[in-house]
Structure 1
């Protein structure tokens, strides 16, 4: 299948370079070019491309505002920002428009093709310099080494002990640790880490320990009780970029433990729980993020609990019981 691409950049030599690069593949066909924001909006609506390669620094109307207007008209449009800007703030603003990816022009030689493939195949792509999970291509089939695991715990104590070990290991390795939990569990986890000798206060100051309340986060991601995926991605993008930026590991890394989806299972809302797990799995495919979900062994109040468990298996790399 041939996919139609709109290239938006005010630097004509760059547009020629992209045309030359894409011309080497039978997968892409450039159907239009634009040199400013208003022209990009008009051509996006008229040409309806499968993918838009969009610069940030456009005259008249910048690329971020152009993306907002394009997506307001048609939220299904797939946009990949290809920009010379290496600012974390600009990358966050660009991705929070609803764009599917962000890479820097200086990295395009190794990332442009991967990014376009990922986005056209339904995924997202964030540059490796911003903590994106960019798998190395070899002669073997590409792999994704993420961990997105669910553990069914018989007691809260077992869960929190596992989370404390995971947090301790992550922080010692230079990763950023995120916990998304109910307030009681957040407080107990912090106390357990401090008892182990972890300087949690310093990790919080450095942005490497992020503690988020499940009720507050879930309320930000829902509208009238329903999960809103636009809100989810806006919130998850900001959380992930802040966490990734704080990592001191050579390979920027984030580790998260949480009970957001489990809390929805406990309320009997299987569809929202499963969809939230699917979204977190996509986040873990996009960033260098490992996710560990803590379910209570008797905490699923959904109809057809066995069917729910079978569907949850599909969204995780492993499921255990303790």
Structure 2
């Protein structure tokens, strides 16, 4: 018999991908923002108590980093207070919570990949509220897995990949920040890894081995590292070399030709934003590999896969 999963946040990049993969291993009840208002704690409690799932997968988040600076209360309600309520209810019913966090809990002062035990020091409201969510889950005593991701993109939604392709149809010159370093991670790879882990947990629990034994924070990002500038350059190189027509690419470019001829590297100070970003936010995935024998592909391989064999559009 398949376990039951309550999947929260099916509108998002990771949530859409999870909604297409998790039904392979579980009976999934998906809830998007129209069906569950995460700013209303009692709605969250009612949904969990009504379904009584074995797992809650929370893929919902307030992710508009700059806007969060002026909408701190809303960001906190979704990123911190809602996960706290989920964790409380999970603890009561003996279920497990899977939650996604961010590299932005770190300040970017390191020059080598961050490990899970490095002290967090978020530099913006988004990072602070996500850290508050992590700590609330940990303090609840609920069985949980927290996956920190980074620079997430997909062929739908709002993200760097689609922004670069859109701008490349409008401008001959793009000016992109070069002094922020991270690991661009494809949402479908995050969803695939999460599904794999939940399948492992399901099989282990049949042998009296529970997720509670594995509870904690794990980094889940692409291998390697790059800058926004090099990522943008690679996107345009892949687009130029690709011969595969795809609906997502046509939508991203409005079926217009790419006219960008130059990508100019600039410093962060030349592109001021409301929220500060960490200069270096590469995450070590060693703990994920040791515990679950998983390693996400290098960021270049992930990007190439998008153009070489475009992901199927999910409903």
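Bear in mind that the values in this text are calculations on the coordinates, not laboratory data. Not measured: the values here are computed from a predicted model. Cβ atoms are built from the backbone, for glycine too; each structure is taken alone.
I have 22.1 for mean count of other Cβ atoms within 10 Å over residues 58-65, calculated from one of the structures 1, 2. Which structure is it? Attributed to the structure labelled 2. Say we calculate relative contact order in percent (Cα under 8 Å, 6 or more apart) for every structure; which of 1, 2 gives the highest result? Structure 2 gives the largest value of relative contact order in percent (Cα under 8 Å, 6 or more apart) among 1, 2. Each of 1, 2 could give helix-only ellipticity at 222 nm (-39500 (n - 2.57) for each DSSP H run of 4 or more, over all residues; to 500), but the derived value -14500 comes from 1. Taking Kirkwood radius over Cα pairs in Å as the criterion, the top structure among 1, 2 is 1, with the largest value. Taking distance in nm of label points 7 Å out along Cα→Cβ at positions 234 and 250 from the coordinates of each of 1, 2, which one would give 3.9? Label of the originating structure: 1.
Here Rg and Dmax of the Cα atoms in Å, for residues 114-257 alone has been calculated and equals 16.8, 49, so which of 1, 2 was it run on? The read-out comes from structure 1.
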